[in-house]
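Below are structures written as structure tokens.
Read-outs throughout are calculated quantities, based only on the coordinates presented, and are distinct from any laboratory measurement. Model, not experiment: these values are computed from the prediction. Cβ atoms are built from the backbone, for glycine too; each structure is taken alone.
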Structure I
Amino acid sequence: MAGLLTPARLRQGFALFVLISAIAYSGVLFYGHDAAGFVASLSEIRWRWLLVGAAVASMDWIGGGLRLWVLAREVHPNPPIRGMIIAGGMGAWGSYITPFQAGASPMMIYAMKRVGIPLPKAMTITLMSFIATVAFFAIAGPTALILGAGKSLAEHGHFLGLSLLDLFKTSMGIFVFLGVLLLLVMIAPKLVSAVVHRIATALGKRSTRVAARLEHVRAGIDQAHESMRTFNSPRGWLALVWAVILSGPSHANKLLAGYVALRAIGIHVQFVDVLLVQTFITFMLYFAPTPGGSGFAEGLSTLTMSMYVTPVMTPLYTLVWRFVLIWFTVVVGFVVFSTWMRRGLKEIEVPDI
């Protein structure tokens with residue numbers, strides 16, 4: 001992972017992100033079939049909603065930073081709020097300019113190291129923030145469905161015989177599974193480790209390669225438990241609860257970008273349904289192999305949001321949506337990283353997590 005996060009690799013990732021985004025957006029313009037209409041529509045943007053979008057986009061930094069600060073207080077005395085906000089934003093920046101969002105954790109850890117958080121503590125904080133994210137989506141998604149949200153999604157966006165509601169339920173099922181697994185790791189790590197070890201032993205008789213991979217998983221579970229021992233206390237669990245709550249603001253730009261972009265171009269829609277669609281898009285982009293999901297994001301958004309946005313308005317919607325979702329943080333993060341470079345940054349050396 002350290003080799004991925006050299007300054008040269010990060011600059012290459014940024015350039016690749018810009019290039020793919022430009023090509024993908026050209027495709028969106030072609031889909032709209034009305035370049036002149038797109039130019040004319042720029043004058044119709046509701047600028048007050050762009051200001052709202054800028055505020056929402058900043059939650060990559062503010063929300064993510066507050067979540068790190070709440071967790072850091074449990075393992076380090078007086079963590080600096082400003083430093084945690086920079087770490088939260090730079091973690092998002094690192095995810096946006098690396099494939100499969102692989103740079104998020106290492107960049108977050110490095111940013112915390114810069115403000116005096118020791119490496120082992122920074123790794124623990126980052127791991128707990130990941131657990132908080134999984135728990136947030138595992139709780140919020142099913143709760144929204146239980147309360148009756150998203151019924152209109154069952155009537156739209158059919159893809160391979162599945163509605164958007166079906167796809168959303170599938171993605172939430174995965175979050176729930178991960179949430180249960182992580183909860184077991186915290187409560188009964190020996191049981192989980194024993195199960196994985198038995199599976200590795202059984203499969204090892206058929207494939208040593210598969211067994212070796214599962215042994216790595218087992219080692220990772222043991223390491224995760226050691227990292228979380230500090231939080232396995234009433235005070236630690238309370239901090240985790242607060243981190244789960246703060247995961248809402250931390251991911252506000254991902255969850256609210258679609259609604260803000262629609263209002264910015266003058267389209268009024270049902271808020272919760274759009275929120276569910278954006279949650280589904282957020283989950284799918286975790287698996288996009290390109291930096292920032294560029295290319296995949298534009299295509300997936302065009303497909304899923306077509307029930308709200310006409311082809312003619314899609315280019316304008318996509319422009320605002322990507323600004324709120326990612327471009328704000330990419331630009332600000334590049335400025336911060338350039339400042340680090342001028343101060344003599346040579347290489348980002350952090351281990352895997």
Structure II
Amino acid sequence: MDTKRFFCLLFVLALLGEMSPVCAQPTTQTPEQPALQRIAFGSCSDARKPIPAFNAIAQANPDLMIFVGDNVYADTTDERKLKQAYRVLGKNPGFRRLKDTCPILATWDDHDYGINDAGAEHPNKAASQSVFMDFWGIPQDSPRRERQGVYHAEVFGPQGKRVQVILLDTRYHRSPLTRRPKKDSSRYAGRYLPNPDPAVTVLGEAQWDWLKEQLTQPADLRLIVSSIQFVAEDHGWETWAMFPAERTRMVELIRSTQANGVVFLSGDRHHAEMSRLDGDTPYPLYDITSSGLNRPGLEKDEPNRHRVGDRYHLPNFGLITLDWNNPAPTATFQIIDVKGNVHIQQQAALTDLAPPD
């Protein structure tokens with residue numbers, strides 16, 4: 001609740017005799033925000049087809065829903081067609097129910113950005129951003145509309161139970177991908193090769209500076225929402241591993257800022273899996289991939305040396321359940337199908353997601 005609404009509520013209570021009118025005078029205090037306990041997330045939803053996952057998410061009763069990208073499949077540089085794709089999503093009964101269930105945050109990926117696998121070269125990306133902001137209800141006077149890109153961050157919960165959600169934009173400033181020679185390309189080898197050039201970028205300098213500032217903010221769990229996978233590196237499709245210097249830069253930024261509690265959420269791959277990066281990291285870095293809400297992938301496996309547990313290729317969503325009452329608070333990560341069945345699950349103590357003293 002914002003400050004203005006809080007004081008209006010106090011005034012109404014005063015009129016109803018629930019408190020002395022003098023208590024309704026403005027102060028600098030605001031009510032304590034409740035802690036998040038359940039956070040749902042997912043990617044790859046095509047509203048031209050049924051999306052039963054929306055009803056399954058609503059039944060899970062999350063405190064927050066995060067759309068990780070490919071929230072519509074527009075694949076167009078035509079602003080009118082992009083708006084129409086969002087209109088179809090907005091009319092979807094499951095989506096409308098979900099909006100009534102909990103707050104929603106979103107970033108985008110290539111198909112709602114407008115061009116498959118596109119980055120900074122998108123010729124109409126400013127218009128795509130404007131349509132994105134309009135659909136997700138971002139106020140006209142919001143600073144987010146002044147940025148180049150849809151990146152954004154919010155913090156939920158009281159001290160000691162703070163969850164920071166950092167929504168990255170991996171499209172607006174991203175350098176071109178390096179194509180694999182056609183003779184070496186296949187559905188499973190992938191289309192791209194890593195580009196070792198340190199000058200290429202995923203986020204762009206302005207977003208990197210912003211991210212550094214965000215990672216210095218106090219939080220107990222930080223969900224870095226990246227539309228593409230951060231940890232996986234063995235397939236030749238879009239990942240941070242296609243830009244190895246940027247991937248290393250992220251790890252070093254987490255290390256240098258002493259940011260605790262970082263967990264990556266990703267989509268894009270049309271399957272679900274959990275990955276864990278150990279070794280030259282300040283602590284284990286998890287990447288929970290949920291994809292797609294109604295765009296299933298192929299059953300054949302995709303290589304991932306960092307995978308923890310199984311892989312699930314049918315429609316799914318992710319759910320994070322936080323136990324703040326445990327002496328060592330925990331986060332349980334789950335991949336759930338449209339009938340509510342859990343297919344993948346991992347748990348981490350938040351004390352283990354912290355740099356060494």
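Matching task: 24.8 is the computed value of mean count of other Cβ atoms within 10 Å over residues 102-109. Pick the structure from I, II. It must be structure I, since only it matches. So volume of the Cα convex hull per residue in Å³, for residues 238-341 alone, computed for just one structure, reads 127; which one of I, II is that? Label of the originating structure: I.
Ranked by distance in nm of label points 7 Å out along Cα→Cβ at positions 54 and 326, structures I, II are led by II, which has the greatest value. For the read-out helix-only ellipticity at 222 nm (-39500 (n - 2.57) for each DSSP H run of 4 or more, over all residues; to 500), a value of -7000 was computed from one structure; give its label from I, II. Corresponding structure: II. If FRET efficiency 1/(1 + (r/R0)^6) of positions 254 and 334 (r between Cβ atoms, R0 = 25 Å, to 0.05) comes out at 0.80 when worked out from the coordinates, which of I, II was used? Of the options listed, only I reproduces it. Sorting I, II by relative contact order in percent (Cα under 8 Å, 6 or more apart) from high to low puts I first, with the largest value.
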